[in-house]
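Please go over the structures that come below.
What follows draws every value from the coordinates through simple rules; no lab data is involved. Remember, it's a predicted structure, so these values are computed and weren't measured experimentally. Cβ atoms are built from the backbone, for glycine too; each structure is taken alone.
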Structure P
Amino acid sequence: MRLWRFNGGLPSLAEHKNESVNFPIETAPVPPLLVYPLGQHIGNAAKPLVSTGDKVLRGQKIADAQGLISAPIHAGSSGVVTNIADHLIPHPSGFSAPSISIETDGLDEEITYVPHDDFRQLSTSELVDIIREAGIVGLGGAAFPTAIKLNTQNKALHIDTLILNGAECEPYISCDDRLLKERPHLVIEGIEILLHMIRAKRAILAIEDNVPDTFKSIQDAIAKNNNPAITAVQIPTIYPTGGEKQLIQTLTGKEVPSGEIPADIGIVSTNVGTVHAVQRAVIEGKPLTSRIITVTGEGVKKPHNLEVRIGTPIQTLIDVCHGYTKHAERLIMGGPMMGFALLNDEIPIVKATNCILVASKEEAITEKQAMPCIRCGLCASACPVSLLPQQLYWFSKSEQLEKAEALNLFDCIECGCCDVVCPSHIPLVQHFRYAKSALKVQNHDKHLSDVARDRFEAREERIARDKAERAERSRKKKAALKSKPAKEEIDAAVSRAKAKKQKPTENET
């Protein structure tokens, strides 16, 4: 199969995957407390369905989706709801947000699941409903509701290709690699479900060429499955080849235009962990209550991959990995390139969590002394989205946000390639993140201002219309009064009528 090359990228990042990938997936214990932020996916936060004091079971829906782009949340174990209040969430801001806390009872009792052994007997809409009700979102980090991405039946879209992203280009992260090693048959079954749903002609599972044993494991599973529509492809190990648009370009040569989505060019792309969750939801009837996470870094004693109940505090995972080392300097959710620092280890695991990096001082990307830009152009050469980071930096720094937006600022995937190659150590991605946030606030304020203006103009128009209508009614009334006979004429007519009535008839005479 022919492969293409996207612009930029970094081919020589230190991987640091061997620290965790060589150990089998271990199931983490159920913690005494599970915490579920209501907004752990793209879109509207979920709405609680439980109250303090309620008894819940594993798999029970405890919060429901609000609106189209949202996802329900399910309890990861049995226990009692102890609190529905703000709790620290995994977010760069360090903010707290509404969350449901469940004190587990140690019984781990489950609801009764409804499996579907033959998914081919189900329609696309039925499968979409199952996936939506299971609370599945993108497990590669984006956390976009999967049901929305797969629901192409009501759109004027023809999906030709399904791409399965097994390329873990971010250093340290190995959870998808371990999944493909240990459960390839389940992933292939999940791919068949998606092919049936979206009616695509082919499915391509992309794996980087630095994991030949994983590739062989998948090839064996595909051969055993004997579905000619599914193929596995090895791709070059270049960061960030696991980015959705970069992977699509690598496999198909097609570029997703700015402002559009892969479905607009006939492609649906999803992470292999998400496919595994779909298989569980459809075949076993189980909602998303756990996921595989890499716990690694020089700051933890035994790095490896764990299957973790969503809502588990990070401290529990550290304990499973035999605790911190003396080198532990910083907790990072995600990898060193695109991850973000956490305030403490009481923060819970959410659906989007694929890695907890306990970084040493050497591993953590610490602040460096930024120097003036020397206009070397290395940032532009490294950008995988073909942006102009140098100009974006100038406009972002000088608060010329509209100019930055005009240069496609929102196409930036914040991969950090420009930061790595910058000889002046300018924190470019930080400037871009700030500019994006400022633009969102500015656009939101503008939207509110536009709404207020429209309301004011509508009110003024209504007042003017009412005034005009009153004036017209007054005019018609006056005209009607003017057209009435004079009082003398009316009196004369009345007199004639009375006289006529009083005049005797001929018979009476």
Structure Q
Amino acid sequence: MPDYEPVIGLEVHAQLRTRSKMFCSCPADYQAAPPNTRVCPVCLGLPGTLPVINREAIRSIVMTGLALHCEIAQETKFDRKNYAYPDLMKGYQISQYDLPICHDGYLEIEVNGERRRIGIERVHMEEDVAKLFHRVDPATGEGYSLVDVNRSGVPLMEMVGRPDLRSAEEARAYLVAYRSILQYLGVATGSMEEGSFRCDANVSLRLRGESALGTKVEVKNMNSFRAVYRAIEFEIERQSEMLDKGERISMETRGWVEEKGITVSLRSKEEANDYRYFPEPDLPPLHVEPAWVAELEELLPELPEARRARFMAAEDANGYGLSEYDASGLTDSPALADYFEEAVGAVREGHGGDEAPKRVANWMLSELASHLNAANAGIDDSPVRPSDLAGLLALLESGTLGTTQAKAALEAMYESGKPAAQVVEELGLAQVTDSGEIAGAVAQAIAENPSAVADFLGGKETAAKFLVGQVMKATRGKANPGIVAGLVAEQLGALKQ
């Protein structure tokens, strides 16, 4: 069969975290408000109203462009994008066409050990639209739609990537990397589930080795990274089967149906001339001063790639000597990275030793992550504070807790929000380190397991490990394993004499 190469480009919309909307003073926190309460004549599209540009939104998009290595236009403008849809209050959307604020950038991703640079065509500014709610009348069975205008006019930043992606996995990595940058900059929440971070994928196939692009299909309605991955995988397979049969791919917009795991045709794909773009007459051209851009560049925070490299650097005042896997996991979001650094600092203050970064990373990425995932929560929602995790690791390091008891303590800490020392005392989790008390349990295990003792005396050294396990079971895992192993060896050795 022919060997097809996928060609994928993503268009990503991100709502910006500004106090007010893009062109009016209405609050932008539309999700927390009752329907149609964050509205004014401007975002309702009433005749005679005039828009005013939100300076903070422009600041956010310029910082994003700088983080994506884009050129920042000194002269830019807004345009009217004309199309008819019930969620478009004015009958057109204020967007940008031929003079975007940011252009010609790139984003680097790594998949399966291969690092690739993905081009970014443009990042431009526009306004979001209203939100439709489709309902069915239970009495008549007839469908109807409601319009909530609260979202209309919220600052929306669109990033248009070049068709440089070659797999669904690369597309997912690209989205994750972009969202991480937005979160580090603090300009967007990047939540696909809440709809503040939305992605459309353009997918086409061509014979491997060819340079000409195939007919692209746009895929919409994907509300999670997993959905993006599955939708692209499905579309690649669908188009491959069509080409194998000699069928023609239509240039169209398709929607992802999560429940069925398929894409369905929505409409034919629009071209730019279908929108009849023309300069927005109610807004003047925008001049972006190079000096202001230089000031914003100085304000850029440490971005994910730089922070990941620092976490992997040799352990010193700033580095932690982590593996690439650990560093990547911990720098996925600024909140996660901040938590890690605060926890490591707390461990070091308590004289936790040189292995503090690795121990904190292990517990954050395994045990703590397990509790957060089960609760569908983020690190910001963790009832276990960085200092609490450091306290738990101190008890583990000192031998007060064994690994099993430490895991039980963390579970109780997560459920109660109490510090480690209090939980350990309340639940009686502290390890038994009294040699006299443990010696009695060892003697009992030897007496109750004569066959294991016989195996050991016959030269089977692993029998001693069985007896250690029996002692740990009898003490409910609370006996110090090192002391148990020593006493088992001592008492078995006495039997050999």
Structure R
Amino acid sequence: MSVNGRAAEAPARWRPTPLSLLVAGAFFMEFLDGSIIATALPAMAKAMHTEAVSLNVGISAYLVTVAVFILPSGWAAERWGTRRVFGGAVVVFVIGSILCGISASAPFFVAARVLQGLGGAMMVPVGRLAVLRTTPKHRLIEAIAVLTWPGLTAPVLAPPLGGFLAVYASWRWIFFINVPLGVLAFALALRLMPPRREEAARTPFDLLGFALGAMACLALTRLLDLLGEDGSGAVQPLLLAVVFAACFAWLLRHLRRHRRPLIDLAPLGIATFRATIFGGGAMRTLISSMPFLLPLLFQLAFGLDAFHAGLLVLALFAGNIGIKPVTTPILRRFGFRATLLANGFAQALTMLGCAMLTPGVPEPVILLLLLASGASRSLQFTALNTLAYADVPEALMGSANTIFSIAFQLGQGFGVALGAMLLRFSRMGFGGAAVPGLAEFRAALVGLAVLMVLVTLDALRLSPVAGAVVAHGRSAAGRPEPERRQ
């Protein structure tokens, strides 16, 4: 039964627009580059005559830059328009990729990664904003589903793809492959991206708001890294926590009092948006821990090589793609609240199932379990990402998009840190083994499943008809919304 007691009347079949496909492709390129170099670090370190650990900062530098420069993305889009900002971001990303590919030293490489991250920071939120503004509410499920798959599949495909290029081609192709893709994306952006609206306000840049937000992001990102490291002590994490809390509190006070803040907090007053940022953000964090823990489980506890472990995790990718044709019918049939509750518990069950795996379990059983886990995480991400914008008015879409993009980026990073932290605590509980074994991974995954159950209960606070306008393909007046022109 649907949320209004009768089957929803489905609108005409929707096909992805060229704009949504362009933005999804840019998303995939940005998300992929966030983690693809992990398996290629040894080869890169050898070419640059340094240690792999010295290049690991390239991953952190990229992710931190993306998190920091998402902050002014909404202001930039309003000031210069989505076409100029998105196109410029693609150019910066490609230049950064070229510089990464020709790097001959660690400092040069890290600087190039920062430039690459700057381009990626603008591509993702500005591209999403363009799609949101050209998509009517009753088509949001389909449009957001298209934009969701890059964030789900890129972290899964990155390790085997990076390893393949490093072994069978050259690690430099990890970055050079972005050049033809970026040129194509730039050409399409000039054709497909909406131009700047004539009435766009020339709001002054909120420098203090940006500085406070940047310091909070830097402190939090480093804190998350330390929580997953062994031997980090307590002084530095405590100091970073204090810095983050102080900057964040000052930022909130500033944003509430400033006449024209960098980010308008008004979208947090909308119940559905607020739920997807807080409870939904916790869900995304927990789900994002799985692509981190599973490859380690298969290598360290099962004794598989990196390539074989990567192939097993690709089952998550298959589940992500396989569920797509029925994602929209499920949300239209059962609504957001029921879907988030039932699927949240299903995701917890797959986490518990992974905790029960042993090296003796037949490989087809493992693949089926990972396939189910991938399908569940894809449905949950699509539901959360769509519900976030279901009730947001046009005037607040820019600020809502910026807040959501920051929460999404930090959630992905915290997912890795949380997985490392759970594994670290489980090792301490089992005697502090240097290398975690099956028991340690089992405890970490069980803890993840328990947390997932608790977080899923937050969805009970949603109204049974939350996001009904989007779920049922109807406008508030009961008629299909008119398509917006691109």
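When mean count of other Cβ atoms within 10 Å over residues 123-130 is compared over structures P, Q, R, which one is greatest? Mind showing how you got there, number by number?
Details: P: 16.4; Q: 23.1; R: 28.2.
Max of mean count of other Cβ atoms within 10 Å over residues 123-130: R.
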- Query: For relative contact order in percent (Cα under 8 Å, 6 or more apart), which of the structures P, Q, R scores highest?
  - Reply: R
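When Rg and Dmax of the Cα atoms in Å is calculated, the result is 29.9, 104; to which of the structures P, Q, R does this value belong?
Working: P: 32.6, 136; Q: 29.9, 104; R: 21.9, 66.
Source structure: Q.
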